[in-house]
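Values in this text are rule-based calculations from the coordinates and carry no lab data. In this text, all values refer to a predicted model and were calculated from it rather than measured experimentally. Cβ atoms are built from the backbone, for glycine too; each structure is taken alone.
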Structure P
Amino acid sequence: MMDQQLSDDVNDILSDLGLNPSILMNALYRRIEAEGKIPFDFSLTDEERATHHLTSTIKSLGIPIIKNKQEAEKFLFGDDDEK
């Protein structure tokens, strides 16, 4: 299933370019047919590789990923439910 926010963002860009998903898919299929391959690379950028490496290292060390203030407080001060 497509991420809705990603879909909305891409559709906005396509609209700015005067395109829509159907036109884009037709163009992609024509390139695949003409070239006999997917016409772009599926490799990670340097930044994506660095982020992946950092995330993997953090996970392997058991360091918690804190996403919000409540998680930070729980990590720093413990769980109030344990008292």
Structure Q
Amino acid sequence: MSEIAMGFLIGVIATASFSVSGIFFKYWRSTRDTLFLAFALAFFIEAVNRIPLLFMEHPNEASPWYYWVRLITFFIILAGILKKNYER
């Protein structure tokens, strides 16, 4: 795949993640449900995680750094789910 196409797709994923984060944040503001806040935060972190890839000459998503950030976002979502299920 060409570097231009790769950059375009990474930009699309980052933009989509920002948009989804905004939608979840809007739902959180109207409901104050922490699960929506967890999803908004996770998608925002994922979007910010993709931006440095746009400025690299040879983007590589197989770097351990990106997997650690993704693991953190999955734990944020898991914490939101557990809080939702175990709160009184």
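Source structure of the calculated read-out (helix-only ellipticity at 222 nm (-39500 (n - 2.57) for each DSSP H run of 4 or more, over all residues; to 500), -29500) within P, Q: Q. A value of 9.8 for mean projected area of the Cα convex hull in nm², calculated from one of P, Q, originates in structure P. From which structure (P, Q) was distance in nm of label points 7 Å out along Cα→Cβ at positions 20 and 44 calculated, if the value obtained is 1.6? Answer by label: Q. To test your reading of the models, identify which of P, Q gives 13.4 for mean count of other Cβ atoms within 10 Å over residues 28-35 when calculated. Computed on structure Q.
Among the shown structures P, Q, from which was the value 0.85 of FRET efficiency 1/(1 + (r/R0)^6) of positions 12 and 60 (r between Cβ atoms, R0 = 25 Å, to 0.05) calculated? Value 0.85 for FRET efficiency 1/(1 + (r/R0)^6) of positions 12 and 60 (r between Cβ atoms, R0 = 25 Å, to 0.05) corresponds to Q out of P, Q.
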